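Below: a set of structures, written as structure tokens.
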Structure P
Amino acid sequence: MIYLVDTNVLLRSIQQADPMRADARRAAATLTRQDQQLSIVAQNLIEFWAVATRPAVNNGLALSILREDTWQGRPVYLVGAKAGDLHSSQFWIDQTNLYFVRMLRPAGKDGAQTQETQFNKYQHLGGGWMAPEVIFKVADRIVTTEEYSEMRAHPPLDSKLFDPQYWTSVHWRE
């Protein structure tokens, strides 16, 4: 099943001091372990951007550092870190298509390592964009790579997929 991730889950998962951070991360991890697909849409990015760049006194994340850079040969907006800082919490957005391409943040028990997530090889699909490759790194070493193929927009789905009484007998994949 595909779950649309609420922007609050995204925001809480990156805020170290948020009392619901562990719950947000645990929920996403549980669904992922159950082979469920987590998805975000452009509206998530717009809402995330609005909160991330709003001052902390106005219920924002105070990620007011905004600059332009380049990622994989393309111009990007970078929110959260000054030039040369590849460790602080930050996210990168493609300037042309406004899709999420990269996130970095401190990781490990002491926060000394850097965790990086990359969304690569975007393809135009069904009026939007999909990244068939997602790379997760810790301390500049790849720990997980997700590769998606046979992506389709708006496939016909059996209505029984959304009825719990049929969940063990009906499948979305052909």
Structure Q
Amino acid sequence: MTQSVQAATTGYPAMRDSIYPDNIPADTVKVAGYVDGDYAWPDHAWQRFTGQKVRITVEPWSPNGGRDWPNGRWRDAAVMDVEKGAFTPLAASRFIPRRNAFRPGTATIYTGEAGLGQLLSACRGHHYWLWLAWWIDREPTPADVNPIVTRLRPYGVQLAAWQWRSGQAYDVSAVLASHWLTAS
């Protein structure tokens, strides 16, 4: 799995996400939101956006009588949130094969740079996308991205997106892989 990175002069497509969907401009081309947990987006919130929608499962404490736990809502969401207060790297290792069996090549794990080592260790042998949260407050350049891609390569993991800004209204990510979740 070879991954190329766009030239910095062209910029990367932006994706916006928020726990409050009304904070995101309706003309956003790629938007991410939650399918479960305290900040689950209602149907009308998803309908505001005509562009691509990326769905995240964040709730490890199943409100559905154990139906989802500990695997997340892998049928409804391509992305599992792995961070404090959400899922663990061990849960990600169960989510990835279930999601990929359901919709091949769509399993994506969102995690911060500080938790990346644990995630890579727990999910060794699984092929998945990574949406990395590392708030550098500027769009990442190929010089930023290439060392991460190199670090991920031995694990069979592809870098899909980089959340580079955490904002008061919404967060912004650079979508690094143009074919990530295009048909999920």
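Values quoted throughout were computed directly from the atomic coordinates according to the rules given, and no laboratory measurement underlies them. Everything numeric here is computed off the predicted structure, so don't read it as measured data. Cβ atoms are built from the backbone, for glycine too; each structure is taken alone.
Structural remarks
- Test item: relative contact order in percent (Cα under 8 Å, 6 or more apart) calculated as 22, pick one of P, Q: Q
- Ranking P, Q by Cα Rg over 2.2 N^0.38 Å, the structure that comes out highest: P
- Among P, Q, which structure scores highest (criterion: distance in nm of label points 7 Å out along Cα→Cβ at positions 25 and 81): Q
- Label whose coordinates, when mean count of other Cβ atoms within 10 Å over residues 89-96 is calculated, return 20.8 (choices P, Q): Q
- Computed over structures P, Q, mean count of other Cβ atoms within 10 Å over residues 17-24 reaches its largest value in Q.
- For 3.2 (distance in nm of label points 7 Å out along Cα→Cβ at positions 41 and 145, calculated) the corresponding structure among P, Q: P
- Look at FRET efficiency 1/(1 + (r/R0)^6) of positions 137 and 161 (r between Cβ atoms, R0 = 35 Å, to 0.05) for each of P, Q: the largest one is in Q.
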